[in-house]
Structure 1
Amino acid sequence: MKSILLTPRLAMYLKLMEYYGLKEVPGEKNNPQILQFFAEIGHKWVQSDETDWCAATINWIALQCDCQRSGKLDARSWMSVGRETKYPQLGDIVVFWTGSLTGSWHGHTGLFVKKDGNYIYTFGGNQSAIIGNKSYNMICIKPYPEVSKTFGLLGYRSVDYI
């Protein structure tokens, strides 16, 4: 929903906050909310919450907020949405490469929270977190290294209302 009082980035951040802690269901069962993310952005064929869902989450949040979106399930697709920004603000899109910088579609995306040294704090879905002694993929805020051998920043994007 468009808001004349909120920037698109802040609208998306606040909407995602409503789902903080949403996590995959281990095993053969699935979290219906995660499957709803896929279905409502046009990917009804996805039937498992263990399918990478970071881009689906951000696309669904953008859809709910009437913002620009990629509509695709690969994180790197966000590099062609909105406009590039070198100075990200809370709620801008952050896109990482994983595995290999070139020749790959693999990546991760979420909303920018802050940069602290060489770490970029990202708020998004399908991010691993430890609760007690178990690891879950969930919607949370997590620090990611700006660059490592198998992971690094591709860029920041700022989206508009549509």
Structure 2
Amino acid sequence: MVMPMLRETLPGVKFRVYGSNIPKNLLTLAEKNEDLVIEGWVPKVEAVYNTCRVFVVPMQIGAGIKGKVIGALAHGVPCVLSPIAAEGISLGHGVDAFIASKPQEWVAAISRLYQNPQVWADMSSQALIFSRKRYGFAKGVEQMREALQQAEIFTNTENGALVLR
């Protein structure tokens, strides 16, 4: 398990769990461990991004959290993700985020971000660059322009503007 190893490496650090439908086994664990705090659903996830040091996503199945990962990156929060959580986002391991599978990989990545301010700062900066480049407004405009041109609604551009047919 990751938590016992993290307790040894990072004593006193609290692991906060957000979201709805928290599994019963996690609720039971939280009752027995001060360092595991169940926060539950929050109306504005931005408040979480603005106060957390590391965004951890140990997702093993499913989808849906990926928007939250991109949100964390856009707020400059370094992420430690399972391969499933990172799927389809094209993150560079150790550059844009850490991707972990084994318990010791999770502990090493989370500890590194907590204990090494330079690693945290570098990954935070890289997360911002990555999110703006891949998911920022300019990228959205570029994709919309391409879609409209492929649909042949507009002809090629003149001086950077789309021209209606």
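Given that distance in nm of label points 7 Å out along Cα→Cβ at positions 19 and 35, derived from a single structure, equals 2.1, which label among 1, 2 identifies that structure?
2
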Fill in the blank from the handout: Across 1, 2, distance in nm of label points 7 Å out along Cα→Cβ at positions 67 and 123 reaches its greatest value in structure 2
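Given structures 1, 2, which gives the highest value for Kirkwood radius over Cα pairs in Å? Let's see the in-between values first.
On the way: 1: 15.7; 2: 17.8.
Looking at the calculated values, the largest one is 2.
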Practice task
Taking 0.95 as the value of FRET efficiency 1/(1 + (r/R0)^6) of positions 43 and 99 (r between Cβ atoms, R0 = 35 Å, to 0.05) derived from one of the structures shown (1, 2), identify that structure.
Solution key: 1
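From which structure (1, 2) was relative contact order in percent (Cα under 8 Å, 6 or more apart) calculated, if the value obtained is 17?
Details: 1: 26; 2: 17.
Value 17 for relative contact order in percent (Cα under 8 Å, 6 or more apart) corresponds to 2 out of 1, 2.
So helix-only ellipticity at 222 nm (-39500 (n - 2.57) for each DSSP H run of 4 or more, over all residues; to 500), computed for just one structure, reads -14500; which one of 1, 2 is that?
Working: 1: -5500; 2: -14500.
Computed on structure 2.
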Problem - Highest-scoring label, criterion being FRET efficiency 1/(1 + (r/R0)^6) of positions 11 and 147 (r between Cβ atoms, R0 = 30 Å, to 0.05), among 1, 2 - result: 1
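No lab work stands behind these numbers, since they all come straight from the coordinates. Quantities reported herein were computed from a predicted structural model and do not represent experimental measurements. Cβ atoms are built from the backbone, for glycine too; each structure is taken alone.
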